[in-house]
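Each structure below is given as structure tokens.
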Structure I
Amino acid sequence: MKKYAPVISIFLILMAVYTSITFTWPQDPGVVQETYGFCTERAMEHVKQVSEYPHAVGFPAHRQVRDYLLQQLKQLGLDPQIQEGHTAGDWANFSRAVNVMARIQGSGDGKALVLMTHYDSNPHSSPGASDAGSGLGTILEGLRAFLGKDLQPKNDIIVLFTDAEELGLNGADLFVNQHPWADDVGLVLNFEARGSKGPSYMLIETNRGNSQLVKEFLEAGPKYPVASSLAYSIYKMLPNDTDLTVFREDRDIQGLNFAFIDDHYDYHTALDRHDRLDANTLAHQGSYLMPLLLHFSQADLGQLESLQDTVYFNVPFFKLLSYPYGWIRPMLILASLLFLVLLGYGFRKKALQWKAIGKGLLVALLVLAANGAVGYVAWPLLLKAYPRYGEMLSGFPYNGHTYIAAFAFLSLAIGFWGYRRVQKEHLASLLVAPLLLWLGICWLLATYLPGASFFILPVFAMLAALLVILNQEEPNLYVLVALSVPALWIFAPMVQMFPVALGLKMLISCTLLTTLTFLLLLPVFGNFYPRWRLGGLCFLLFAGFMLGAHFQSGFTDENPRPSSLLYVLDADKREAQWMTYDRQLSEWTSQFIDREGQADQALGENTLSSKYGTGFAFSARAPLKAIDAPQVVTLKDTLVGTMRQLKIRVIPQRAVNRLEIYTNDTPIARASINGVPLSSFYLKERTGARLVTHYISNNIPTELELTLPAGMPLEIELYEASNDLLQHPLFSVPERPADQIPKPFVLNDAILVKKLIRFD
């Protein structure tokens with residue numbers, strides 16, 4: 001048996017990695033029905049119904065989805081209502097929002113529980129099955145299952161389907177700041193998506209400590225919690241918000257987000273269809289909702305605030321583990337003291353040698369540096385080799401998972417090859433450097449990212465492994481494998497999570513995390529001889545995955561290429577251009593634009609904000625079409641002391657979806673759009689020339705009121721867009737081929753009219 005111990009050990013390690021990824025979320029869509037009566041198939045049917053067509057604000061299907069939600073709430077025996085109004089949010093994205101709401105009366109008089117998701121899809125081509133049809137399906141089916149139990153909740157339950165989330169959290173802003181029910185809210189459960197597959201991550205949003213919320217979450221007992229205090233620490237540093245953020249920032253109301261992110265390439269695209277939404281993922285959302293609904297409908301929601309923070313993380317079989325922030329420093333001190341004690345013990349036993357420790361430190365640093373460099377240059381090199389990946393603005397191509405696996409194995413290969421140089425040294429000496437590095441990392445995390453302080457737990461396991469190796473000439477390999485499980489369960493999912501969440505530009509997180517995990521597993525790997533063979537095997541796996549990624553690198557009907565085309569008319573110059581965001585022209589866009597036509601950079605800088613700041617790449621002269629420019633009427637232009645007050649009305653002369661307004665560098669003291677003021681903070685802090693975006697419903701005019709210093713000239717640039725290029729009778733643009741989809745995150749398939757207004 002001892003002869004096969006290394007092979008069995010590798011198998012056990014692979015099993016630990018497998019369980020860390022798959023055992024933390026449902027692998028059977030029916031698992032929630034057995035416990036709570038939540039039927040994933042019913043939830044998916046709702047998703048299918050609301051995602052037949054793109055239904056962004058102002059689109060025809062938008063009302064159809066709203067009517068469907070009202071109908072379903074009535075069928076559940078509820079009395080739904082709507083809240084309608086205009087808001088500009090914090091991002092100066094102005095729109096009409098129509099929220100759909102219902103309220104279940106509780107037996108008590110405490111705070112209310114809100115079940116929330118949004119029902120608008122992203123403009124202009126996404127059917128919105130995952131984002132956020134999955135939330136609609138989860139809540140509607142969860143309510144059916146809950147009401148079917150004939151339970152009397154203690155707390156009121158508010159069902160809130162917000163509108164215009166994709167435009168700037170406008171529906172949430174409307175509810176939080178203008179609806180009387182907002183005064184009653186004690187907790188929000190918000191369901192979201194940023195992909196179409198994978199586990200759903202729980203993220204706490206609170207302005208204070210999280211300990212009471214974590215305690216209540218644990219008491220509710222969801223079967224498959226996937227959450228960590230690290231995830232929210234990182235989330236807070238990113239420019240991402242959800243509807244729940246408005247509750248937290250404007251009303252100091254805390255809550256829980258639930259969102260899945262895998263298959264990120266479907267996010268906000270025409271591929272966000274119900275048939276691409278993973279049923280296990282939808283079941284995972286249901287597995288959160290049902291126990292939390294049962295628990296928080298009875299809990300005291302007025303006692304959820306806390307000044308204390310909790311470190312929390314999930315592992316297979318043990319669900320969610322947690323401990324208070326107050327333990328962070330003592331645990332670090334204890335680990336550091338144990339490290340020093342083991343050093344002294346090892347030197348007294350003559351099992352540790354300074355020279356070998358020095359060699360181990362050099363190898364560890366070289367392996368980390370090499371793999372860090374590989375991860376840093378990996379994505380830029382892939383973009384050079386496969387420029388078409390640049391068309392995926394999210395930075396995560398269809399074969400992204402294959403690249404993650406490839407570079408993880410390359411990192412392991414470099415690790416094995418690096419330690420091959422010191423395989424004659426006593427293993428105990430080689431473990432000192434990884435422990436020293438990890439202790440340093442944990443001290444830094446405790447200071448700058450305390451949510452990641454649970455990283456110290458695998459270090460304790462490695463200290464135990466060092467103790468075993470110091471005391472045994474031939475340590476039991478299975479004991480060492482068991483001590484490596486905490487590292488595998490904690491870090492293996494993160495190797496995949498960060499590049500999926502942030503794009504393959506974060507392959508460096510994959511290579512570094514793989515290397516750091518390799519160092520924690522050195523008590524096991526250090527017993528494998530010869531190590532170059534394992535390095536060679538890992539390199540062969542790297543080569544195999546890279547070859548697989550190459551064969552997956554093309555675009556197909558199943559994995560189509562994003563492409564873009566706009567018709568841009570300068571109404572003042574009476575000139576027109578075809579424009580595209582595509583860095584590589586497809587055959588479809590090449591019908592209108594050739595590679596010689598570089599885009600007008602001035603136009604690219606000032607046209608229509610996009611998620612990733614994407615500018616136009618190519619342009620070509622286009623025939624002049626009879627597209628009507630907006631009519632601009634000056635309603636007021638007066639001086640009040642040293643300030644000039646200006647009011648203009650922009651009236652569409654055609655059916656439009658969006659109006660973007662830019663100004664020159666003249667400072668704007670106050671501004672409002674259709675009577676809704678823009679925040680003074682936004683006006684003071686705004687960067688660039690963009691003033692406001694109006695996402696237009698029912699073709700209403702835009703009234704802009706501005707206050708600016710007298711005597712300063714003002715230039716206003718209008719960019720009026722309609723998403724009807726492919727349907728407009730004046731154009732004969734053919735349909736995209738089956739292996740192409742509209743490029744997301746940018747204005748697309750649009751007719752754009754530019755107009756300049758000057759006020760001297």
Structure II
Amino acid sequence: MKVYSTEKIRNIGLFSHGGAGKTSLAEAMLFHTGANSRIGKVDDATSMMNYDQEEIKRKVTIGTSLAALEWKDCKINLLDTPGFDDFLGEVHKVVWAVDAAIVVVNAASGLEVGTEKNWKILNDHNVPRIVYLSKPDKENINLSKIFDELKAFDSKIVPVIVPLGTSTNLKGVIDILDQKAYYYTDETGKKVEIKEVPADQKEFVSKLRESSIESIVECDDQLLNKFFDGQTISIDELKAAMKKGIAENKIKPLISGMSIRNIGTDLVLDFILNCMPSPIERGAIEAKSANNDQKVKVEPKADAAPVGFVFKKINEQAGDMVFIRAISGTFNSATEYYNSTKENTERFGNFTTLRGKNKVEIEKLIAGDIALIVKPRISGRGDTICEKSNPVILSVPELPTAKLTYSVNPKTKQDQEKMGSGLQTLCADDGVLRYEYDAELGQGLLSGMGDTHIDVAISRLKSRWNVEVDIGKPRIPYRETIKGRSEVQGKHKKQSGGRGQYGDVTIKFEPLPGQDFEFVDAVVGGVVPKNFIPAVEKGLQETRKRGVIAGFPTIGFRATLTFGSYHDVDSSELAFKLAANIAFKKGIVDAKPILLEPIYELQVTVPDSYMGTVIGDINSRRGRILGMEPLDGQQIVKASVPLAEMYKYATDLKSMTQSRADFAMKFDHYEEVPGQVTEQIVKEYGKAHEEVEE
């Protein structure tokens with residue numbers, strides 16, 4: 001593929017709710033630009049963009065795909081993102097790499113929750129966008145109702161290209177500014193007849209046109225004055241104002257098409273070139289100097305110092321690949337550059353781009369363009385690449401945090417190491433997925449955005465590393481403590497011929513709320529020699545790791561060594577350590593031991609209409625509502641909840657709010673377990689601890 005100048009490049013992201021038609025639109029563009037001989041379909045596994053085995057199996061987009069298109073001497077880097085909620089992390093990765101977005105809305109379904117979530121992310125990063133109304137061939141579509149719904153959602157959405165008919169009467173599209181109807185007359189969608197707007201559509205189009213012109217002229221002060229003066233405004237003036245308004249996020253035009261039949265795809269491609277911003281029009285990006293943290297502006301100029309950032313990483317059987325967006329300058333192949341994030345150098349090999357899974361080589365990477373680097377030595381997602389003589393660091397968006405956690409353990413112990421290695425690789429690529437091993441409870445913990453996110457990781461673990469695992473409910477890290485006081489003797493005495501073992505201690509146990517453990521040496525008169533006292537503390541430290549109720553670590557207590565005795569020959573560090581063990585087990589039992597559970601601070605962001613449902617559910621989980629506060633038409637519910645009651649809360653919250661609520665949790669403190677729950681925990685965890693110990 002030839003190298004395109006920065007002003008000839010468009011970086012466009014496709015965003016929407018799952019199933020709205022993003023990938024179908026990308027497939028239509030691939031076909032119309034000659035990059036594919038047919039329009040690929042997700043449902044029959046012929047899609048170029050959904051080539052991953054998991055995507056083929058599930059018939060949904062899981063990871064972002066790149067399609068480098070060539071159209072009318074320009075290059076369009078099309079990034080197709082997942083719409084399914086569990087893979088929203090991909091949207092956060094891509095949002096900073098694109099200059100504009102196409103948000104796809106299903107004409108049959110209207111505005112859906114996934115679209116709302118994507119819209120908010122785009123708003124947070126001020127990304128210019130247009131709306132693409134897909135699937136107008138479906139039954140019972142009311143265009144006026146859809147346009148009103150979208151206008152109510154965002155007043156800047158303005159129809160400019162609308163369907164010519166719906167359902168079985170769909171024949172093409174209408175450009176309401178040009179007032180021309182485009183009839184697509186063959187099965188390929190490449191033969192078009194341009195005619196006048198049909199008589200039965202003229203009134204509808206006229207009303208839309210009048211409203212759209214009012215919105216467009218607001219993007220340009222001179223044009224607005226001309227409009228108020230009653231002067232005639234040309235089509236070219238309207239389109240120029242619309243392009244300016246898109247770049248400044250003052251307007252979000254709506255265009256339409258039918259991807260599977262390639263209706264309107266040519267107009268979409270032309271609209272991208274003529275109306276959506278290039279990297280130059282998008283403007284400079286702010287960075288900071290790696291030398292002194294001062295803010296600097298990185299201009300999208302090909303002759304400037306090279307600066308780029310890695311926004312995505314993929315690990316395949318053939319090796320790693322990273323996606324890099326050049327912000328400024330020109331990157332040449334077989335050249336060494338500086339990774340300012342990792343403070344190390346990276347030698348680039350050849351640059352390639354993608355059309356789905358098909359690689360296309362490019363000579364160099366110029367400002368504004370996107371490419372792949374195969375088998376990088378050190379570079380990963382979030383890294384800045386630049387010249388060592390002029391190091392800068394770009395701040396990339398944070399990814400969402402994982403919401404759902406399962407325990408994960410290999411079906412055979414021999415696979416433990418392979419499982420850990422495979423999951424760490426998958427997590428590094430994904431960015432949201434998290435894996436850690438909990439040594440205390442002897443369990444691996446895998447966290448993701450939802451059940452499907454985790455299920456995909458487990459499936460990839462099996463297909464690529466040949467490791468099968470069991471997943472289940474994570475064990476809870478309970479703690480034990482005491483509410484009373486006790487003072488006991490612990491004596492270890494053993495005589496078996498020759499030198500024996502003798503250690504004798506008296507230890508006082510008392511509560512120490514809010515703290516971990518404190519050991520106090522209060523021995524007087526040398527009844528326990530100084531050289532054996534550290535062994536007493538060590539014995540307590542070791543024994544408190546397994547409490548007396550259900551085998552959990554004991555915290556929140558003070559142990560004071562008050563008295564003891566020793567033998568000149570038989571006493572040793574081991575003997576005193578074992579004596580301390582005995583004292584702990586007797587003393588804690590006598591000091592009214594109780595079980596503690598981890599309590600988390602929960603914040604749920606929820607629409608008003610679901611408030612009652614969410615609060616009722618929190619109460620059913622033994623939660624305590626701490627307060628509520630409004631935020632952008634929603635409510636933030638703050639609560640205190642036991643971790644033990646929050647298993648699969650991410651899944652349950654989606655179900656009860658139609659995916660419209662979100663939540664965050666963080667550990668707050670430990671709290672006494674209610675009496676009626678303690679017995680159940682002892683039954684459940686006693687055996688588990690025995691298994692871990694074995």
Structure III
Amino acid sequence: MLFEGQSLSVKKLENGGAELNFDRNDLPINKLDLKTLSEFKQAITVLGADSSIKGLLLTSAKKDFIVGADITEFIGWFGLPENEFSERLLDVHKVFATLEDFPFPTVSAINGVALGGGFELPLSTDYRIMTTKGRVGLPEINLGIFPGWGGSFRLPRLIGLDNAFKWIAMGKPQRPDDALKQGGVDAVVDPDKLYDAGLKLLERCMAGEMDYEARRVEKREGIRLNPTEQLMSFETARGMILGKAGPHYPAPKIMLNTMQKHANLHRDKAMIIEVNGFVTAAKTDVAANLVGLFLNDQALKRQASKLTKIASTVKTAAVLGAGVMGGGIAYQSALKGTPIIMKDINNEALELGMKEAKKLLAKRVKRGIMSQQVMMDTLSRINTTLSYGDVANTDIVVEAVVENVNIKKSVLAELEGIVSKETILASNTSTLSITELATATKHPERVCGMHFFNPVPLMPLVEVIRGEKSSDETIATTVAYALAMGKKPIVVNDCPGFMVNRVLFPYLNAFEKLVNDGADFLHIDKVMEGFGWPMGPAYLLDVVGLDVACHGSAVMAQGFPDRMKIDFNSATEALFKEKRLGQKSGSGYYRYEPDRRGKPQKKTDDSAIDLVKKTTNAIRQADEFSDAEIIERMMLSLCLEAVRCLEDNIVDSPESADMSLIWGIGFPPFRGGALRYIDSIGAKGFVTMAEKYSDLGDAYKVPKLLAGMASSDVSFFGGES
């Protein structure tokens with residue numbers, strides 16, 4: 001053994017080469033943390049000093065090659081002075097460059113995934129082989145940064161500028177066939193053939209059959225495009241990438257500028273340009289917020305994993321109530337491998353539910369991510385029935401009937417008498433109390449909430465609601481089923497609206513109050529979309545459905561009358577009374593016309609504008625409402641309610657609160673979540689802001705938790721504010 005550490009080892013091979021094997025002995029995965037990077041540097045030094053070595057094969061003993069850098073350690077670098085931060089990055093660059101410049105060929109045998117720094121390292125070798133089950137890529141853009149260990153200059157020199165732009169700007173892991181076709185890897189083999197294929201390729205290089213030196217020249221020198229072609233490529237990418245990223249995400253712009261600066265430079269100069277750009281991106285607030293979201297996500301995954309240790313296995317499921325929601329739930333369950341029975345009271349609804357599932361699957365086939373055979377196999381896991389008896393032997397039943405407390409209680413009571421004593425009854429309700437619904441059953445410990453968000457296939461969040469008598473096993477099993485469906489479950493305690501809708505309705509009420517005071521709803525939408533929301537509140541109400549919004553508002557007002565009861569004319573209520581239900585009826589705050597593909601397109605509607613004006617009790621002119629006031633009134637109402645949810649133990653952590661809103665209602669990710677947004681202003685500053693609007697009612701009253709934080713000068717994330 002030439003070198004042996006806790007993360008990797010180096011041994012000589014009989015063919016005159018050597019093998020560097022990554023195998024972290026205290027973790028189930030390989031990652032590029034400080035320990036691994038230190039040992040890798042030592043191993044490279046040992047290899048460079050041994051003149052008898054004729055080639056090097058890089059391998060992994062884990063399921064995956066290297067999953068990436070350790071962001072929990074790496075984020076500590078972000079706070080360093082720029083010069084120190086740059087030096088640390090350059091130290092890694094120099095080690096990778098030493099590997100790239102060895103006087104013998106190098107081959108990476110990539111099993112499983114190799115992402116971020118875990119793929120930048122193989123990019124430093126001459127050749128790369130991956131398995132048919134693997135994925136490679138550079139996902140750093142999702143953290144508000146971009147490749148910082150050579151990926152931004154090595155990848156385009158291997159696969160071309162246009163392909164590299166897509167890999168880096170999209171941040172998606174690449175499938176083996178795509179990686180091979182574009183030149184990111186040199187071969188794809190079955191997992192059991194990887195080692196032998198890597199060894200054979202290395203031996204061919206050592207025998208002089210492969211011109212590995214030419215590969216090195218390709219990566220060391222600049223892009224092989226003339227100035228005009230380069231300019232066209234960058235300008236096209238700039239228009240497409242920056243248009244999609246929008247104004248709130250600086251990393252794509254910094255990435256493009258960096259890549260253009262080093263496009264024609266030798267590697268040793270290019271690495272300095274990349275480091276400078278990386279440090280600039282990493283120092284932005286957006287990077288800090290997006291990294292914070294990543295860490296939140298990891299914390300919630302660990303929490304869910306721990307919880308599911310006491311879960312029962314869900315082998316079969318059922319959903320009561322077909323249609324779009326039931327069809328979406330059935331589709332998602334079947335897609336991820338859990339057979340499901342869809343039950344309704346009439347065939348028409350069942351047909352609608354199956355139509356929804358077939359439509360969603362057909363889209364996957366059309367996009368080339370699913371074969372016709374896999375589509376048929378998936379559909380075979382969805383059975384339909386009109387009879388309760390057919391759901392008797394399922395492990396969990398998701399009740400998704402009409403949002404009416406009496407109907408849901410009746411259904412749950414009837415269902416309990418049919419299913420086994422172990423079957424979990426999960427209500428897909430958005431506002432109704434799980435504790436109250438469970439009173440209709442003899443075993444409330446088997447009842448919980450499982451709140452899906454529409455459209456089910458696109459919205460990642462599932463709120464798993466714990467009623468007063470829900471058992472730990474019930475909650476754990478429901479969380480496990482949500483995970484099996486590919487969803488992101490967050491456990492919340494019972495209250496009207498749970499977490500997401502409890503926080504959403506004060507935001508919508510703030511909108512109603514602004515409109516009633518004389519603000520223009522078109523202006524409000526424009527301001528809030530500019531703030532970063534995917535759609536303004538009026539547009540959101542149209543998409544949700546004004547009938548659904550009015551029903552939800554009544555439930556929330558009953559639950560929290562002090563701050564959620566609307567005591568003025570509601571524009572939404574007025575539009576609803578005119579049978580303007582929003583997008584589904586073709587008119588609401590806006591009117592909707594189908595485009596060539598049949599998708600509804602939003603249009604300004606003069607009749608809606610006139611109706612809203614007649615409804616309001618304008619105390620000011622519309623142009624008197626500044627953008628700042630609109631943002632403050634809207635965001636204060638939402639964020640203060642999020643604090644109350646934490647204070648009332650509806651969620652158990654700031655991470656749960658923020659991720660619920662990111663995943664559930666599209667809170668602008670670059671702002672990090674409601675509580676992180678408060679941190680960005682500071683608890684003292686946020687309290688002062690709220691006090692400006694104290695005359696607007698209890699929705700703007702500062703919770704004790706936040707008041708205490710302001711007086712102690714602490715934050716939700718990171719201690720002192």
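Throughout, read-outs are computed from the coordinates displayed, never taken from laboratory work. Since we're looking at a predicted model, the values are computed, not measured. Cβ atoms are built from the backbone, for glycine too; each structure is taken alone.
A few notes on this one:
- At a computed -16000 (helix-only ellipticity at 222 nm (-39500 (n - 2.57) for each DSSP H run of 4 or more, over all residues; to 500)), which of I, II, III: III
- Looking at distance in nm of label points 7 Å out along Cα→Cβ at positions 82 and 570 for structures I, II, III, the greatest value goes to II.
- Origin of the value 4.3, where distance in nm of label points 7 Å out along Cα→Cβ at positions 98 and 386 was derived from one of I, II, III: I
- Computed 4.5 for distance in nm of label points 7 Å out along Cα→Cβ at positions 594 and 634 - originating structure among I, II, III: I
- Once distance in nm of label points 7 Å out along Cα→Cβ at positions 42 and 474 is computed for every structure in I, II, III, the highest value turns out to be that of I.
- Answer label among I, II, III for the case where mean count of other Cβ atoms within 10 Å over residues 146-153, calculated from the coordinates, equals 26.4: III
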